[in-house]
Structure 1
Amino acid sequence: MTPHNHAKEGDYAEAVLLPGDPLRAKWIAETFFENPRLVNSVRNCLGYTGTWKGKPISVQASGMGQPSLSIYVHELINNYGAKTLIRVGTCGGLNAKVKVRDVILAQAASTDSSIVKGRFGAFNFAPIADFGLLRSAADKADAKGLKFHAGNMLSSDIFYHADGFAGYDKLPDHGVIGVEMEAAALYTLAARFGVKALTICTMTDCLITHEEISADARQTSLKDMVELALDVAVEA
C-alpha cells in the first residue's frame with residue numbers, strides 16, 4: 001500500500017492501461033474486462049484488475065498531467081511490479097493531415113515540462129516508446145483497419161496556452177503531430193526503471209483546423225483504441 005493506492009501486493013497485473021480519467025478507467029474495466037474487480041479507490045483515482053481474452057490485465061487512472069501520472073506510474077512499477085504500461089487517452093492535433101478519430105502512436109514525446117528536463121542537466125533526454133510495443137500496436141492497427149499515425153507527440157504542462165496555437169508553431173514544422181499531457185513522463189520513468197511503455201491516443205480535436213469529434217464518435221473511437229491497447233498489452 002502507498003499514500004495513493006490501497007491495493008495489496010499482487011492486486012495488479014504486470015500489464016496496466018493508464019487512462020487519465022477515473023471514470024474512463026471504470027468504463028474500460030466494466031466494458032472490456034472479464035470478472036473486473038476494484039483494487040484502488042484512493043482519491044477516487046480508480047484501479048481495476050480483470051482479464052482480457054483470458055489473460056490478466058489492469059487499468060489505473062493516472063489523473064491529469066505529468067506530476068499526477070508520475071506518482072501512479074512510479075508506484076505501479078516499484079510497489080506493484082508493473083512491467084508494461086500503456087497510456088490510453090485523447091490528444092489534440094498539430095498536423096492537418098491527422099484527422100479526428102485517427103489513432104496516434106507516440107513514438108517519442110517532446111515536452112516543455114521540468115519534470116523531465118530538470119533531471120538531465122545539460123542533456124536533452126529524448127523520451128521514446130518501447131519499440132516492441134510500438135511495432136505490435138502498428139501491426140495490430142493495420143490488421144484492424146484503423147487509421148493511425150506514428151510520430152512525435154508533445155507532452156505539455158499547459159492546457160490553456162496563453163498564445164494559443166502560436167505557442168506551438170515550431171513543433172509541427174519538426175514533425176510533432178499531436179499534443180497531450182502525460183507521455184513524456186511515462187516514457188522517462190519506464191526508461192529509468194527498465195520497463196515497457198507506450199502511449200496510444202485518439203485525436204479528438206485539431207488545433208489547426210478546429211475540427212472536433214462528436215460525443216458519439218468519440219466513444220466509438222475510444223472503444224477501437226482501447227481494444228488495440230488491450231491486445232498489445234496482453235501479448236507484451
Structure 2
Amino acid sequence: MNLPSFSVIIPAFNAQDTIGALLEQLKKKSPAAEVIFVINDGSTDKTSQIAKSMDVRVLDLAGNMGKGHALKKGIELFLTETESDYVLFMDADLQHPPISIKSFLDKANNDDSLVLIGKRTFKIGQMPFLRYLSNKITSFILSKITHQNIKDSQCGFRLIKRDILKSINVEEEGFQYESAFILNCARENIQIDFVNIPTIYNNNGSSISHFDDTYKFCKLIFKEIIKR
C-alpha cells in the first residue's frame with residue numbers, strides 16, 4: 001500500500017533538551033518524511049545548533065514571535081520547497097511520538113482525510129489538571145461553534161493536506177493559531193478527523209500561559225461569533 005508523502009514542520013523554542021532526540025527518532029521511522037523543517041522561534045539556547053547538526057532544514061526567526069507565526073513560516077517553506085502530499089505538525093517537546101505517524105498516514109490514505117488531529121486520552125493524572133480543564137472547555141466550545149465533534153482542540157500533532165494550507169488563511173500568531181485553524185476549516189465546510197495518540201507529558205514544561213492564552217481564546221471566539 002502506497003501511503004501519501006509528507007514533510008514535517010516542528011516549531012521550537014528553547015528545546016535543546018528534546019529536539020535532538022525527536023529528530024533522531026524521526027530519521028529512523030519508516031515511512032520517512034521527505035523534508036523536516038525546524039522553525040527556531042528565537043531560542044536563546046542551543047536548539048538551532050543541535051537541529052542543524054542533524055541535517056534538517058532549519059529556519060532561525062529573529063525573535064520569539066509565537067507558535068502561530070512559526071507555523072506560518074514553516075508552511076511557507078513547505079509550499080515552496082516540497083511537493084509532499086501532506087504536512088505533519090509536531091511539537092518539539094517529545095509529547096508527539098513518531099510511532100503514531102503511520103496511524104495518521106493510514107487514516108489519511110483510507111479515508112481521504114484532509115485534516116487530521118491527534119486525540120489524547122483526557123484523564124486527570126495522565127494530563128495536568130489545568131491542561132485537562134482548558135482542553136475540555138475549549139474543545140466543547142469549538143464543537144458547539146463548528147457543529148463538529150472536536151475531540152482535542154489543543155493537540156498540535158496534526159496532518160494536513162497540501163491544498164488545505166493554500167486555501168486556509170489564519171491571522172493568529174500565538175497558540176490560538178491552532179484553534180483559529182479549526183474555526184476556519186469549519187467555516188469552509190472541511191471535515192476535521194482525529195487519530196488516537198498516547199497521552200505524554202514530561203518535565204520539559206509548556207510555553208502556554210494559561211490565563212493569558214485563555215483570554216486570547218475568548219477574544220478569538222468572540223470575534224468568530226460576531227462574524228457569524
The value -13000 for helix-only ellipticity at 222 nm (-39500 (n - 2.57) for each DSSP H run of 4 or more, over all residues; to 500) was derived from one model only; which of 1, 2 is it?
2
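Work out which structure the value 40, 35, 28 belongs to, where Cα extents along the principal axes in Å, for residues 43-162 alone was derived from one of 1, 2. Show your work: numbers first, answer last.
Details: 1: 45, 40, 28; 2: 40, 35, 28.
Computing Cα extents along the principal axes in Å, for residues 43-162 alone on every structure in 1, 2 gives 40, 35, 28 only for 2.
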Relative contact order in percent (Cα under 8 Å, 6 or more apart) was computed and gave 22; which structure, 1, 2, did it come from?
2
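When mean count of other Cβ atoms within 10 Å over residues 35-42 is calculated, the result is 16.5; to which of the structures 1, 2 does this value belong?
Values: 1: 16.5; 2: 23.6.
The correct label is 1.
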When mean count of other Cβ atoms within 10 Å over residues 99-106 is calculated for each of the structures 1, 2, which structure yields the highest value?
1
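Read-outs throughout are calculated quantities, based only on the coordinates presented, and are distinct from any laboratory measurement. Please read all numbers here as calculations on a predicted model, not as lab measurements. Cβ atoms are built from the backbone, for glycine too; each structure is taken alone.
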